[in-house]
Structure 1
């Protein structure tokens, strides 16, 4: 019983155990799941979600939510792809500047609407989700950026690297996670994000500029969604206005909530989020092997979010009971 309680309180340990048990269960039914090829598939499913999850984690910790990141990804990828199409001789790393810059501006626009008009973030980003998706259709004239227009060097980032042949996209996503950890754990602004999410009313009394912190988390979320956009073009080699980034927000939110980031703000860790992303990647890789059609993935993500919310509530209740016991003692 004490071991179970420890796993409930230490969400990271519980997620690690869930990953191991899930992989073993699927591996017993489908032994090919426990092969290097499956590991490579999982590792290639993880990076885009991990990059987006780092930004979403910051937003949720600050007691907000960003539902528009999938559309930001799509619009950022489309603008970078259009640059490659119409200016084929352009230096390909400029695609990162265009995508990240676009994502930052779109995320900042979300933050302005939330702070200036004091609107709930869920309503604002639900609106911009559709706005940004519509803009993607408008700027692209509903036309896809085909594979031949995406630079070979960009596509190669998702195929290999000099380091054991592991694709650069994996190292990039892990680097973003490491930078996020340093930011939230070792900077004053990072600590202010947690303080704001823990108690928005008391935050200004502690000298925290709520407007600036809110704008920052939405801008970072947008920037990382933009980075995920250019890496989407690298990973798949094309950008389609109808499906690029479609449903990405649900994948990211599911991973972040699984990872222990509370929807009530103020709590969550980078390690837990990384583990949540890995678990979701394992689930996504296992679905085809288990004969489960891809059309059911949205239902699975929804169920995962609900289960994670129930776990989050259990963890909070355990924490309150532990706190009450210490106070009483």
Structure 2
């Protein structure tokens, strides 16, 4: 039996019962694939269900305000996915009569869809013979081939793309691609591969050579940078807080936050806040006590967020470095979409207020 046959036999018997596998509708496949980018399956499940309930068709998603989409996405991370999802939905609805392109090449024209996602959607939803290559597939292939080359190198990755195309099952490309990814998720794991349970063990050169724990080969990661960030919880005389919306492009684009920014060398956190508030909003505040501290990790760096209670002094807020701004009561904060670190500040605020009242 061939590697592909063994893999599909296993998948037919053990495939996980996932909500997005109940229907191969292109909209649902696309939504799941975007959500699953760099996010674990168990995390995605409730978001996927809520999204489909709110936006059952691509036309519904296209018609929704971006602010509502970001709010529904809140907590899932990598928010550029939500912005691209909304842009792509509008393109499909307005320019393609609600019909998704049926080829990987056509899907690449949509915002937020790269080579892997295009191949996954095209093969699963439309049966196109399109390969996929994500972290799970790279790991499976590097062990099957006992590949000693660094898989982070572009030339090596291109060779793996070619391998994915060469090994693609011709009759069931969608099931085969899903089987490869699931094999990497549940059996061919990064640190503790379950070789005794592997349906393609007899095809694996790394297992035969005893090198499966050494594959894939990757260059050592550089130390993760850390930054101190100051944030201002600015109160006015009406008991309202000033919040700012981040620029639409870039990290956490379109989300709201307590204004502030990264501490520069030689600055105190108070000096950092005064500078950032002037640069971004053209306002002056009186910086008070430290309210709370939050540790948070992004993909390529970590931060310590220092949130200070501040009193608004003067200056009509301007959109110098922000998309928008608003004065809101604490009970209105839930209407806005915030990143995880700022949500921790809001949680601390709720706890503090509940103790006071």
Structure 3
């Protein structure tokens, strides 16, 4: 039922935007006409002729009242009744198996693309944690000394020739699944944007869920100079709300309480990754929400925790590189959420 809810929400945003534009233009023209009659000394020229679009402003605004007062509430009510009649499918929920505590032997996968300056310190941060076993660095066609530095710090380096963040993630996760016996696999980037110590926030929650993802939308944990400006933060909050609508739950306002879809720091259980690994097909920058959607589609429990976020070392290769690139990636994420 949730996909119609997503489309109803997106359609309402578009409809409301057009309504506001028409209303403002229509009000401006009416104010111009009123000023001509009340201020004759101003000698204002006649208002410009109404374009064909503005000719429909009156009927459109009248229909808007029906749409938001009747159509939307009735649509939401019908979806609610449909969901209640189908039930909540309790049989699909899985209770995660218990994990030993304190946890150890966590495999960390770090994606890297020309991160020579940052990959060494990133590996060292994770290496200092007693919970970490193996560290895997995915060399996504680096042309600098990233791979050499990673090997010198004791990491296992694997190549991924298909260019793209999603391809690198899939290669690293597949390697960790096939070549290690770690019960928990962590995914992060090798650009030093995340603090390795925050994995200790995630591990307690993985005992109660299948995947734990970070969120960078906590102001108190966001360091100056990071890429989380108002545009990135609002965009992630908006897309996260769409995922909540896509997997809606009337009791908790969403089967997952998300505030960030683009955070690339996460941990996942081995058995959970094994269930979804073959369905991870995205090779581009919108892999992060894609992985969340695949887990939710499998009725996995996804939990979000706030993590620290700082300025990256080196140049951004993703959404932080330009506003246009961020918009394109955001639209790809929107398309993935709406049509998944």
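From which structure (1, 2, 3) was helix-only ellipticity at 222 nm (-39500 (n - 2.57) for each DSSP H run of 4 or more, over all residues; to 500) calculated, if the value obtained is -15000? So the calculation was done on 3.
Between structures 1, 2, 3, the calculation of FRET efficiency 1/(1 + (r/R0)^6) of positions 19 and 155 (r between Cβ atoms, R0 = 41 Å, to 0.05) yields its largest number for 1.
Please state which of the structures 1, 2, 3 yields 19 when relative contact order in percent (Cα under 8 Å, 6 or more apart) is computed from it. Traced to structure 3. When Cα extents along the principal axes in Å is computed for each of 1, 2, 3, which one produces 71, 54, 35? Working through the options, I get structure 1.
Every read-out reported here was derived from the displayed coordinates using simple, explicitly stated rules and does not represent laboratory data. The shown structure was predicted, so the numbers you read here are calculated from the model rather than taken from an experiment. Cβ atoms are built from the backbone, for glycine too; each structure is taken alone.
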